[in-house]
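Multiple structures follow.
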Structure I
Amino acid sequence: MSHHPNHRTDFQGDVLAAIREAVESSIQDARCTASGRAGHFTIEVVSPAFEGLNTLARHRLVFTAISHLMKGELAPVHAVDSLKTLVP
């Protein structure tokens, strides 16, 4: 039996909380808000760590922080539809 990865996940718990915790623990003084469902999310991160970084470098920091939530067929996060990275 094949499983479609569309909205299936073996992740237990609150995915939005997991995203926030991962970002805030990885990026210095970050404040993260996350919304979304069914594998597709909108994330906004405010951190002084983004000062002087271009958009690509900022996004890389965030994706590195949540990479464990995006790995594998049953990953809880399939796509980040919108990512905003701001300096306070």
Structure II
Amino acid sequence: MPTISMFYGIIIYMFFFDDKKHHRPHIHVNYGGYDAVIAIDDGEMIEGELPKKKMKLVLAWMEIHQEELMADWKLAVNGQLPFRIDPLK
């Protein structure tokens, strides 16, 4: 499960071949004891939970990097290593 970005204690992952479980492009997010799966296209929380403030940061980061996230998704579902994406600054 490659880490594609980290900022403010938030770690963003993208699994290889994970499209079969959730059936849509998504990222995995870890912050402290929280884990969440968030859809790339609309920011819907598919699974898990995050504190509201951290969720807002993740959604802002996702909006900025939408195209890069979709490119990484295509790599990951084809078994290739996704690229790192700049953190939220």
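No value in this document is a laboratory result; all are computed from the given coordinates. Treat the numbers as computed from the prediction; the structure is a model and nothing was measured. Cβ atoms are built from the backbone, for glycine too; each structure is taken alone.
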Please compute distance in nm of label points 7 Å out along Cα→Cβ at positions 12 and 44 for structures I, II and give me the label with the greatest value.
I
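The value 30 for relative contact order in percent (Cα under 8 Å, 6 or more apart) was derived from one model only; which of I, II is it?
This figure was derived from II.
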Taking percent of Cα pairs over 20 Å apart from the coordinates of each of I, II, which one would give 23?
II
Output 12.4 (mean count of other Cβ atoms within 10 Å over residues 52-59, calculated) maps, among I, II, to structure I
